[in-house]
Every structure is written in C-alpha cells, then in structure tokens.
Structure 1
Amino acid sequence: MSDERIRFAAVGAGRVFQRYHLPCADARDTMDLVGLVDSDVERARALVADRPQVWTGTSVERLIQEARPDVISVCTPNDSHAQPVLAALDAGIAVLCEKPLAATVEEARRMAAHPAAEKLLGVNMPFRFHPLLKPFAEVARSGAQRVEFSFATPGNRVWRACTPWYDDARRAGGGALLDLGPHAIDLLMAVFGPPDVEACEVDATGVEQRARVDMSFQGVPATLRIDRAARRLETSVTVTTADGDHVLDVRRNELRRADGTVEEGGRSPELAAISAYFDTVTGVVSPHGKVGAQDALEVQLVVESAYRCAKEAAAPLA
C-alpha cells in the first residue's frame, strides 16, 4: 500500500478523534480523510466543513460502501466499539480501536476471536511504545523489589462535557480502572509479564473515579493507584531495586535513575500506538508494530479480575 493513497475514515468524531487520530493521519502525506461517522452527524459535518470530499453520516455500513476506506479508526464510547470493529473486519478493512477493547469482556472476546483480528485489528495503548521503556525495563528486570504505578488526572472534571457517557456504567463498562487501567497494566505487562491480581479497592460501584490494585509479578509486589478526579497530573512507575528507586515519568518523558542521572525521551509518546498502526497500514517500516486484539483482551481480563476482587471485598459476610 506504500505507493497508494490511503483512504482513512473514522467512527466517532469526539475529543479522542480530534486530538489524536486525525492529527496523526493528517501528518502523513499518503493518508486522506474520506469518511466520518458520528451519532451527531451535524458535529461530524462541522468538523470537516473545510473538507468537502469527506463523506459524513451515521451508518458504518454506508461509510464502508460510500467512502471505501482502507483503514478505520473507532473512537466511539466503549459500548459502541464492537459493531464498527466487526463490520470493518468483515469487510477486510484495517481497523484501529480505542481502548478498552470493549465495555464488556464478552464483547472483547468476540472481537479478538474474529478470523481477521490478528492481521487487521489494532488497539490504541501507547505506553508500551514509550522510547524510555527499554532502558527502564533493563533496570527493572535486574532486581525489582517493589513496583508502584501512580496515574492521576483531572480528566473527570476536564472531560465531563466532552464525554458525559463516562458516568453511565452500561456505556463505559466501568470507571477509572477500565478507562485508564489498560494503559498502566499494558506497560507493566510489557516489562514484567502477566500479573496475579491480589486485591482491589474502588471508591464507588459501577463508575469509580479512584482505584487501587495490588498485584504481583512472579513474586514482585506491585501497586497501581488511579485517580481520575485529581487536581494534578501524574503518570509514573517506580521500581525499587537494591540501588534505590528508578522512575519512569511518562508525562514528563523522563527516566530518573537511582544514581541521580536523568534520561529524556521523545515527544508525544501518547501518539505512539496510533502512529505505529498508521505506519503499518501505509507500508512504513515501524520499530513497534501494533498492539493486537489478543494483547488488549489479556489486559482487559486483568481489569476484570481486579473488579471481581473489589466486588468480593465489598460483599457483606454471610
């Protein structure tokens, strides 16, 4: 496909599409936006008012027929991922889905089980592609004694106007843990492998804003703390070794080693998974590849296990 124009389309014209997927596509000379679907078709039309060649509507099936895309980004609410993803896969179209893979594990399993999923489906979980992850992993794997991941954001206040569905448990599938947890868990699994979930606490049933998950990676204890209603921004993972603390600060793009040295990373790591997937479909050689549906499903199963632990901990004694 490297010598052809790549016809790009999207389902969902909200904040994530506007801030991440569209700029990544526009940055590539070989990609052209040809179609945009949204439940609010007027929002879609207003967004592409200066692009008269873009087909807009509310039907994914018509998008596929009318716009004839080569690749589709799915940027809808969590409960609306499966239908457009499966429609794209049925049509043999490459599709990049926002995380989590779905609002429920059952839907996520269906998507991952599609015969074309391994080849065509990618999921936007970029932290495993952070340019500082490799040196951080080398330090972390050489004698980790404890792992702490802190993920704090004022997103619940900042994004509420853009994503009111976050407050609907049916549509979101969960709260902060399902929303932000996949990023953190995928990074930790990229470094340490699959975890054992030991305990979980959430601040509400259905749609929580804060969560704590206690895990272990082959005996190494790890704690993930998520706060989606914080007044600060933090995305950092700290590994304690015999030498002291080594901190991968994802937000600041820094690796702060225990000896006091600081290594800086690249720009816009939050776009890494989208860029890697678009590189793949445009024929560009990428050092990353993609986060596959099976990877995303395994992460979501960890999240589901944590929710079960939280539910059991909150259940009254018999």
Structure 2
Amino acid sequence: MATNAHPFESLSPKRIVDAVESLGLWLPGEPFALNSYENRVFLVSDEERRRWVVKFYRPGRWSDAQIQEEHDFLVELDEAGVPVGAPWRNARGESLHYAEGFRFALFAQIGGQAPELENPAHLFALGDVIGQLHAVGKRRPFVHRRVMDVDTMVRESREQVLTGPWLSRRQRQAYERISGELHEALKAYAWPAGKTIRVHGDCHLGNMLGRDECFSLVDFDDCMMAPAVQDLWMLLTAQSDPEAHMQLSEILEGYEQHADFDRRELEWIEPLRSLRLIRHSAWLVARWEDPAFPRAFPWLADEGYWDDHIRTLEQQRQALDKRSPWLA
C-alpha cells in the first residue's frame, strides 16, 4: 500500500547508528534527538566517550555542492582560528557522507550556554567572533550557496502563504495587501552586489554556545552571501534607546577588532527584520507535511495566529517609514 510518509519518518535509531558506524566509529548507546526542525540532528557518544553531533540533511533542500560549500567554509574558518563547529572528515578528506538515501555529516559536540544579550562582556565577545568570521568571509564569494535577494525571497514567501488553505477570505485580503505593501517598500532597500559577503546567515542565540565570555558559532545550514549586518541585527534586542546603543557599541567594538563595519548598513536592520517575519510563516507552511511541524507548531492552523501575524506585518510596515534608531 502506498503511503505519504515523510522521508525523515524512516530515520530510525538503528539507521542513525548504522550510518555513523559506517564511518568507523562504534556507538554503544542510543542517539539522542536534539532540537532541530529543518534537518534532523542527534547527539551520540562513541566507545571513547567522545560526544558527536550527527546532522541528517533535509532531502531536496540543498544540492551536494551547496552542502559541500558550507563544509568547506567551516574548514576554512576553523583553520583561521575562528571558533566554529567544523565537520569531521575521513581519511580521504570527505565531510559529506551518504547512507540509505540520506546525506549526513558529523561534528564534534560544542558545549556551553547561550549568551546573555544584556551582558556587555557577552556582546563584545559575540562581536569579536562574528568579526573573525567576516574577516574570513570577505576573502572570496560563495559559488553555490544562495545570495540574499529580498525581492525574490518576499515573492516566494507570499506565494507560499497565498496559495495555501491557511487564510480565511478576510485574512487573505489583509495579508495580500500588507505583504504587498511591505514588498514594495523593501524594494527601496536593495543592496549592491558588492556589499554581500559570506555570512552565517542565522545568528540567533540558539546558534551561539560558550562559557566564560568565549563563544562558538554552530549550524551554518543557512550560510549565504548577504550584507554583514545580517549576522548582527538579531543581537540588537533592547527596547530602550540607551540599552540599544549599549548593545550596538559593545558588539561593534568587538567586531572591529577584526573587520571594518560600514555603519550605513544599519539602515537595513528593519528591512531584514521584515524579511524574516515574512519568511518565517512561509517556512512553517512549506514544511507542514513534515510530521514534526504540526506537533511543534500546532497554533499555525489557528485563525488567531494569522490575525496576529498580519498585525505584526502592519506594525513592521510602519517601522519602515521611521528613521532607523540605529543611525542616530
């Protein structure tokens, strides 16, 4: 009988262990699932009690060349002394591996906790590590990874939501209007190709781990060509002007130990926030056939979620009309 099972549903503990052991390691215990939705990520320990993170890539999302370029970037960063989770490579130098239709990679576990964004020392340390990252990222462009293109990304996201069954007639009209207005407004913020560099792409707190004011960056699954500010703006969370400028000052002081930062990029913070808001809902919609998503995000099917999302987009549209507080 034919089934519509998602590929990840077949990723049993035995298959995970068999895949890792095909690389020459022996795992005496069971894999432990880590919090990940785009891919499937597990913590395993080998016979020498070394702890590894094994990442199974979502089928069909990236090409082999795009994944390999991610790995090569991580190796380049690691060799430059940037604290990142570089992939394990076998004796032939291969970091991308294959097992029963899945592509996977192995990383040494990086321990620690997420940084505190109200702690000036943590902010300086984060700026420092991202500055190191960008100093290497500026050396050459990606060839296969995506280039951040606001027009294309908003167009794809709007189509994903509007062609689905998620919105009532009233919500569809409101979403189409406000997302269209945001789309038009964001076209004014297109950055020149010369302003894009290789970046992490998803620098939120869950992808930064460390202790004692030393942090590492993990999960480069969304690395791309984008403006440098893409890796900084999510760290600017303060609600008051004094706190906001403290955050920015500490981050940039650490950052500019290694790389220059063009302050004119700060005007792109609100456009980037708008883009993330639009893309996030579209991402949830696009992944709904993966059983992990209805379990983790059941509220997506609620009418109230979409009302809140539309109100948030309305507020963000108004924010774009104001002078950026980061340029003051």
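Any read-out appearing in this document is the output of simple, stated calculations on the displayed coordinates, not a laboratory observation. Quick caveat: nothing in here was measured; it's all calculated off a predicted structure. Cβ atoms are built from the backbone, for glycine too; each structure is taken alone.
Looking at structures 1, 2, which one was Cα extents along the principal axes in Å, for residues 60-243 alone calculated from, given that it came out as 60, 34, 27? So the calculation was done on 1. If distance in nm of label points 7 Å out along Cα→Cβ at positions 20 and 236 computes to 4.0, which of 1, 2 did it come from? Source structure for this number: 2. I have 2.5 for distance in nm of label points 7 Å out along Cα→Cβ at positions 220 and 308, calculated from one of the structures 1, 2. Which structure is it? The read-out comes from structure 1.
When Cα Rg over 2.2 N^0.38 Å is calculated for each of structures 1, 2, structure 2 gives the greatest result.
Could you tell me which structure in 1, 2 was used to calculate FRET efficiency 1/(1 + (r/R0)^6) of positions 100 and 268 (r between Cβ atoms, R0 = 30 Å, to 0.05) as 0.85? Going label by label, the one that fits is 1. Please state which of the structures 1, 2 yields -9500 when helix-only ellipticity at 222 nm (-39500 (n - 2.57) for each DSSP H run of 4 or more, over all residues; to 500) is computed from it. Of the structures listed, the value fits 1. Given a value of 13.0 for mean count of other Cβ atoms within 10 Å over residues 4-11, calculated from one of 1, 2, which structure does it belong to? It traces back to 2.
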